Structures are given as structure tokens and as C-alpha cells.
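Presented below are the structures under discussion, each in the form of C-alpha cells.
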Structure P
Amino acid sequence: MEVNVPTRRDRLYPLDLLRGLLIILMALDHANFHIAQQHSAGEYWGGFMPVYPTPVHFITRFITHFSAPGFFFLMGAGMVLFFQSRTNKGWSKKEIRMHFLIRGLVLIAFQLALNFGRIWSTGSTSAPLWYLGVLAALGAGMIFCIPLLELKPIFLAYGAVLFFIIMEILTPDPRMWGRVFTDIPGVLLVFAGGQQDFWVNYPLFAWIEVILLGMMFGNWLQRKPEKAYKGGALLGSLFLVAFLVLRFMNGFGNIRSYQPGSWIEFLNLVKYPPSMTFNLFTIGINLILLWIISIIIPETIKPGNPLLVYGRTPLFSYLAHLVIYAVMGRVFVPQGSNLLIMYALWLLGLGILYLFSLWYGEYKRTQTENSWVRFL
């Protein structure tokens, strides 16, 4: 099957390749959930932080943390680049904004469809019916940021910093865990939580800062791509330095303090909602990876490169991989498995996903820009 092969002059291919890598890591996380059934209970702002039986269990979870913030960041960059490319092709601003509105609603609709399909349930757990996960937050975040598409990069940076600080301040004290779950606006917008059959892991405002940062980066890419990647690497390095400072201080920026004594405790960060340290570390690494990808990939990418195949069909790959691993878990290991079996089935699942995504990517490429498949 023939595959479109971008060249080094294509300013978007590092974004696609990073997105593909993040999908692979995300697949590991969901394989761990559906197959091993050893996924952590969550790194919340309150309650018990997860305890891992071995370093391998922790690393299996830790390396997947880069996926969610990476997706929000890349979505922000993609929105700006899409806005500019469609403007150049003659689309009106109204048409572009309507496209983003529909796409955001589609993401939310898929979140609800997955919930009703009980995709988040396993043989040992039952998931809330009204669960707001990453797809809902991505969709709502896209809609929220539509009016901000034409802001100058400096104002996007100011907005990101503002949300970065305010969200940390508004997150409740860990001792309030369980006491504020009736505050529905707070749960939906600021902090994770819920009750009975309703649960939020990805409150909207907690991730806006990452989308705005991505939109700022998208503006950089429009002007001088190579300079943008270098500047991103520098910014990412500064983020990592800031992460180390805040983490060693063990106070503001962590949402909750940790007990010093082990490297696992040091890296066991609050994700729901993302603490300053979580976002600084994960976005810092993502920015550095983008720069590395932009300089080490050869002039042409081999046809069928898995990262490219997954990265150019992100929503399809997301939906397909969930079904693949859910079926594997329920058919082969309904009571869970050890990590060795999980890793084997994860690789098998990636192979199956590759075939589906390769087919869909080629089919999508043959469709017009106004085709419905562009929303998947």
C-alpha cells in the first residue's frame, strides 16, 4: 500500500511523529488497564497516591504520562496551523470556526459513546457511566479556544501562565478530598472528582494552559519552523529546571507534598488535575522530543513508518486501540495478567492497530477536505 511520504521541508512531520509516539505510549497505558488490570487508581489531588509493587510497575505507568499533555499541546499547535492553512485556501473564518466546533462536539460524542459501551470497565471494575475523560476535555478545550485563534503569541503565553498559576491556587487542599465533590462547576472545570455514576478526570480549565502553549508554538512554526523547534527545546529545558526546583522545594506547584526518600516518590506526580510539576516535566520532555525528532529524522521517512501511520490518524487510532485491548483483555485474560503477558499483548495489539490505521490513513488521504472522514 502506497503511503504519502513527507520530506524534511514539511514542517508538520515532527508533530505527526511525536503524536504517533504518544499513541504508542497511550496504548501501553490502556493495555495495562484492560489486560494486566494493574493500572494505578490515579494520581489525584487528594486521597491515596498509588503505591507500586515494583519499579517496573511504576515505570510502566510513568512513561505513559507524556501522552495526555502531549495531545493537548499538539492539538493547540494543530488548531493554529489548520486555521492558517485553510485561510490560505480560501476558507472563511466562520467555516474554520464551525469546523472546530463540530470536531469538538464529535470528540465529546465519542467520549459518551465509549462510556455507554462500557469501554472503561474490566472484569474486576465497573466504570462510571458519566465519565469525562481525555476526549471530552480535548473537545471542550477545542471549543473554548476557538475565539483565541487569532491572538498574538505573547498573549497566548500570558494566558497560559495565568491558567498555570490560577489552577494551582484553585485546586483544593488534599484534606478536602471527598468533601467538595458536590461542587459540580469545580469538578468540571478545576479539579477532578465526582460521585456515584459521575466522575471527572480531566477538568476543562486545568488543561487550557497546555492548549494555549501549543497554540503559541503553532504560531512559531508558521514563521520559522527550525527556529521554533530549537526555541521549543530551550523552553522545554527551562521547564525541566523549574520542575526540579519546585519538586525539591516540595511545596507550591506540587498540589500535594511527597515523602522524600526514593526516586519513585520524587517522580510520582499529581496528574488529576495536572500539578505545575506534572506539566513542567511532561511538556518539557515533549518539547525536547519534538526538537530531537526534527533533527534526526532523515530526508525522507520510510513508507509505512508506524509513528507516522499512528500520528496521522490520531482519533481513529485512539478509538481502534481501545477496542483492540478491551477485547484482548475480556477474551484472553478476563481476570488480569502479569506485566510480561501484558507487554506481549501490547505489542501484538500495536501490530493489529498498525494494519487498521494504515488502511484508514490511505482511505482518508483520498477524500476531499470537506469529507466527513476528516473528523475521524
Structure Q
Amino acid sequence: MPRGVKRITGLILALAMFSMFPILAMAEYGVNFPQPASDGAQDIYDIHMLTMRIATALLIIVFCFVIYSILKHRKSKGFQADQGFHKTWFGQWAWVLVPALVLGVDLTIAGSAQVVLEKLWLVPKTENLMDVKVIGHQWWWEFEYLDHEVKVESRFVPKEKSGDDYLRAVDNHLVLPTNTKIRFLHTSADVLHAFWVPELGFKKDAIPGYITETWSELTREGIFRGQCAEICGTWHSRMPIVVEAVSPEKFKQWVKDQKAVEVAAMAEAESDKVWSLDELMEKGKGLYDNKCGACHQVGGQGLPPAFPALKGSKIATGPLADHLKLVLNGKEGTAMQPWSQLNDLEIAAIVTYERNAWENNTGDLVQPADVKAVRK
């Protein structure tokens, strides 16, 4: 074998071996799509693999032509470039043949993709369809199980509590049954959001004032993580989604447990009990850390200017009535949203905590009856 050929062959082999190191190094990172958990996601995965197979085959063919040309037409063999190639039959018709072949490949992929898209967009007409309303907020998710009269609020878990799952863990999962057709109704309470869980097989925008729909049927149990896929503001990254797929039997029990918790919480809030400062502070800390700490920080220092500090603030140490109205009604033109969906006890506990934590020490104690009076 001529020295020039040996040199080029050795270089190609060296480059091939070197290129394998990144692949081996990333083998544990799951560079492919996650394992599908629905038929729709499986269809998307199959199209992805079809595309990769076609792309790989084309890449091998092109590389074979390139390597052959390098070895056959190299200058060291005295090869002279053909100055009239563009006048040959192939040189003239290649401008038509090559785009036609590429278009044929594209149509092969697009034909399969169109079928899958229609399958995802068209919700099946069936009597056993379960409806879940997905509402995006800045920056948390609200899930309403319309057929079961259950509502779940889902927020990200701070780093000190989530550990390795930081920005991927939430306090309350979206629990769904397997082998059940589920229609998702998407909307937003403020700005554009997008519900995206890869294993479910779709991504759908949540648009204020509109309701869009998709559907899915989970084929296996497990925990599947997603994210808001629409840039929705400062803390867009703090809108993870965690779907927990369980058997229909476990889901029925979960619904019963959720209703029992809601009934107990409502009964507690509507009771005539007079709460002590210690009781309200303990309850208020848990509620504040969960619902308010993301913006105003657990230590009350806030993230100015978007999220003002509550420690030593005029709101948390000023007139109590103004504080209650702000929490209940929010403030237009800012990220402070109304919290009127919370019951009177929850509002009372949060406001009491904010007025007595972080050395605010106002001594104010808010009872559920005080909140009820301000709501009117």
C-alpha cells in the first residue's frame, strides 16, 4: 500500500477511535429520548428512531463518497481536477436528482409524523374520558380533577429540601391512573405557559383566556418529570411538573384521601376555635415556606426589586387591614397575585407568621374571623 494511502487510512482510523470517547463517556447520561409511558409518546419515539436511521444511512453513504474521493483523487497520485464536470450529464442533473431524493426522505418522515400529530390532537370520543384541567400560574401549576372534584396545587421544592432533584421536584404530584384515557384542558391565569412531560408524548401551550386540549393514556406506572416549556417570566425554571402514574385502584384511594384532607381542612377553617399565636405561627410557617417562600424567600429577605423583602417591611409591620387586603387581592402591575383561593385559617396563619417572624415582632394575632370580615 502506498505511503500516502497508509497515512490517510491511519488518520481516519485515529479520528474514528477518538470520536468514540465522548460517546462512551456519555453512555450513562441517557442521550436518547426517555422511555415512553403512553402510546402517543411511543409513536413519537418511533418517528425519532426512523429519522435517526435514515440520517445515519445517509451519513455513511456521504462519508463513503468523501473517503473514496480523498483516496482516489488525491494530488499525490497526480490527479488533475476535471474542469468540465458541470457540463456532464450528472453534473447537470444532480441539481434536480439530489433535491428530489432529499424531498422524498422528508416526505417519508412527514407522512408518519402527520398521522401521529392527528392522533395527539384529536381527543377520542368515549364515555370513559377523564378530564384534568391544567392551569399555569407564575410560577406554579394548578390541577383540577373535574370528574372527581379534587384540586391540587403543585410548586417546586426549594434546594435545601429537594437535594439532587432541585428544580425537578414538587410538593404535590399530578397523580394519574394508568389504562385510562385522560383529556387535559390547558389554560393560564396570567401569561403563556406550556405543559410538557416527554413520557406523556405531548407539549401544549396554556393561553390566558383560552382552553386548549390534548389527551394521553398512560401504559405503565412510574414517576415522570417535565417542565414548563414556555418562557413565562423570572422564575420560569421553577415550574417543574411531576406526574405520578398509578393503578386505577390506587388512584381511587388517592382521590378518597384527598377529599378527606380537603373536608378536614375546611371544617378546621370554619370552626369557632380561637387560635393561639404559637399555633398560628407553626401553621403559618409551613404555608409561607410552601406558597410564599419561593418569591419572598424563606428568610423574608425577598429578591428586590421584583419580590420585596417582608422582613422589616412597611406591609408586614404596618396596618393589619392593608396587609390582609394585599394578601387576599394581590397588587396589579406586579408579580403579587391574589391568594383569595386559600381558606380563612390559611390566610390568618400566613399573615400572623409574616407579622411576627424575622424580628418583625408586631405581636399581631389574626383569627379566621378577621379574614372573613375583610373578604366581605
Structure R
Amino acid sequence: MRWIDPIHRWTGAIIGVLLAAMGISGTLLIHEDAWLRATVPHASDTRAADPTAYGPALEKLMADPTQPANVIFPSDSLGVFTLSFGEGAGAYADASGAIVSRWHSKWERPEVWLFDLHHHMLMGDTGTTIVGILALTGLGFVVTGLVLWWRNRKNFKLRALPSSMSRLQIVRHHRDLGLVMSPLLVVLFLTGSMLVFRPIADVLFAPLSSTGTITASLEQPKEKGGRLAASFDWRALMHVVHNAYPDGQVRGISVPRREGQLIRVRVKQPGEWLPNGRTMLWFDPANGRLVDSRDATTLPLATRAYNVVFPIHASKVGGLLYKLVMTAAGLTLAMLGSFAVYAFWGFRMRRERPAVAAGERVAG
């Protein structure tokens, strides 16, 4: 117990601000579509039931001189296309393919830089690894926090906020609120760590399928494609996808940026929780030939279990009630992290000021 307490306090004092940033940014991203519906023209439009209706719009978007690298199609919660051009640039377009909002840097759209902050700490792949480490550290905080709470369990009193900003009251609030919210925090930290470090998911889902199954079943086709044809028939591609999965929603298209890559189409079939689905089709960009396809409903059990990790983490299932519950969890993480830093360093600074003042008087 003696070594758990200082480790918990000092580690929280060092990375508490980062965990608070993850909590705030994640909470805001839960409500990203609602924000876009309120601020972007046509974002509240109804999604077309027939995905082939988006063929002309796709053709128009791909004819743009700055051809997008990735296109996310309208969904039930967001009625516009989302385009990515690389280096933080992007745009929103309506169902006809007309651009309704464009940005050249991630700093021009709050939801874009918030996404980068939450997923990459604004540092690319290195930041992604840091986010995963933070998630694992958060799991450690939950476990050690429960151990530390047990010795003070008789003083339990749940409050939404500390009764005062004294160190004692902040610690009591931190301890008791952390206990109550610990199940939700475990969900956030565990799913977050699995999304960054897939081997964790391999271990946890090993009883469902053999280790390595998830990675193996999600690999890209080995076949190479040709150069993207200048007159590529995007409408025909949409019809092929619709014929292959008539009940599915076309969710996204990734365009190859260099020769040899394939066009990748993502489809969400009924029953899939993943917002963009995990049903995939790959096409040769030179001639539109269907190279391979993967039905998400036939994937190994471990992979299908892994596919629900992101929807649970990002509150993409469960409707408004689950969004509100996970919003509370995100705000709790922000409070626990920020108040822990304030109580630890603020207390030490206040304690050191009198000592410094006394030393100056003695020296004088």
C-alpha cells in the first residue's frame, strides 16, 4: 500500500493534464455529428436509400483537380460527404457533389484538429503510441485507485464536484467519483488501448479465435493495381458494389495515391456496429475490375468482436442514452485528471512559498 499511493499520485500529477485532454476531446467528438448538423449546410439532409444515387456526385467529386484521397459517404446522422485531401485539408459536399465547406488546414475546422488531438496527440504515429500508453496507464489508475479507496471506504460521499478546492476535498472527490465511474473508465481505457495496440485485442479475444487471427483476416489483398485511369467509371463501380451487397450502405472510398495500390470501398451491412462497416471491396484503378471482396459477416468470431470495439469506445451504438453515459465518463476523466494536477502541484507550491519566505527572512 505504501508504494501504491506515491506512484498513483506522482504519475497522475505528471500525465493528469494529458488524460484530461483525452477526456475533453473525446467527449466533444461524441457529439461531432450534432455539431456539424448545426453548422454545415445540408448536414441534416436525409441519406439516399439507394447508394447508386450518389454515383453522379462521386463522379463530380473525383473530377475535381484536387482529387480527394478519401471520401466518406452521407450517413443516417450526417447528410454530407466528407472529403480528405491529405495534410489536414478537406471539405464537405452535399448529395449532388457541390462543395459546401472547404478547409486547407486542420486548424480551420475544430472537429478536425480535435480528432487529431484525441487520436494522435497532434504528433502523427508517435502520438498514437502515446495515446495507447495513456490508455494503459489509465487502466492502472483505476486498479490502484480502487485499492487506495478501500482503506477510506467509510468516508465515502459522492459529489459531482468537490465541496471546496482544498486539497483534502479534492482528494475525497477524486477518490469517490473515481470509484463510481470506474466501470465506464475501464471501458474507455480498455477499448482505447485495443484500438492502438492490436496485440491486446488478440490476447483478450484469443478464446474466440487463435492469436493473430484479427490481423490476418484484415490484411489487404496482395495483388497490385495499375495507374488510376483518367476516365475511371465511378458510376459503374457504385453499381458493382450495390449488386454485391444490395442491403449495405456504401460508406467510404479510398483512392490510391501511388501506382500499385487498389481502390478500396467500405460497406456497412445490416447488423454491423462499425460506423463505416468492415465489408470491403478492392478494385483495380486501371480498369475498374473487382479484385477481391470481404464480407464482414463471415469474418472469424474474434475479428467480429474486435469490430465492435470502436463503436463502443466512440459511442456509435446505444443511441442518445449511451452517448450521455459516455459523455459523463469523458467529463469525469477530465475532472479527475485536471483536479489531480491542481491539488498535487498547487499544494506543493503553497507549501514551498512559506518556506522560501522564511529562508529569506533568516538570510536577511
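No value in this document is a laboratory result; all are computed from the given coordinates. For clarity, every value in this text was computed on a predicted model and none was experimentally measured.
If Rg and Dmax of the Cα atoms in Å is computed to be 29.8, 101, which of P, Q, R is the source? Answer by label: Q. Ranked by Rg/Rh (Cα atoms, Kirkwood Rh), for residues 194-233 alone, which of P, Q, R sits at the highest value? Structure P comes out on top. Here helix-only ellipticity at 222 nm (-39500 (n - 2.57) for each DSSP H run of 4 or more, over all residues; to 500) was derived from just one of the structures P, Q, R, and that gives -17500; the source is R.
Can you tell which of P, Q, R yields 21 when relative contact order in percent (Cα under 8 Å, 6 or more apart) is derived from it? Source structure for this number: R.
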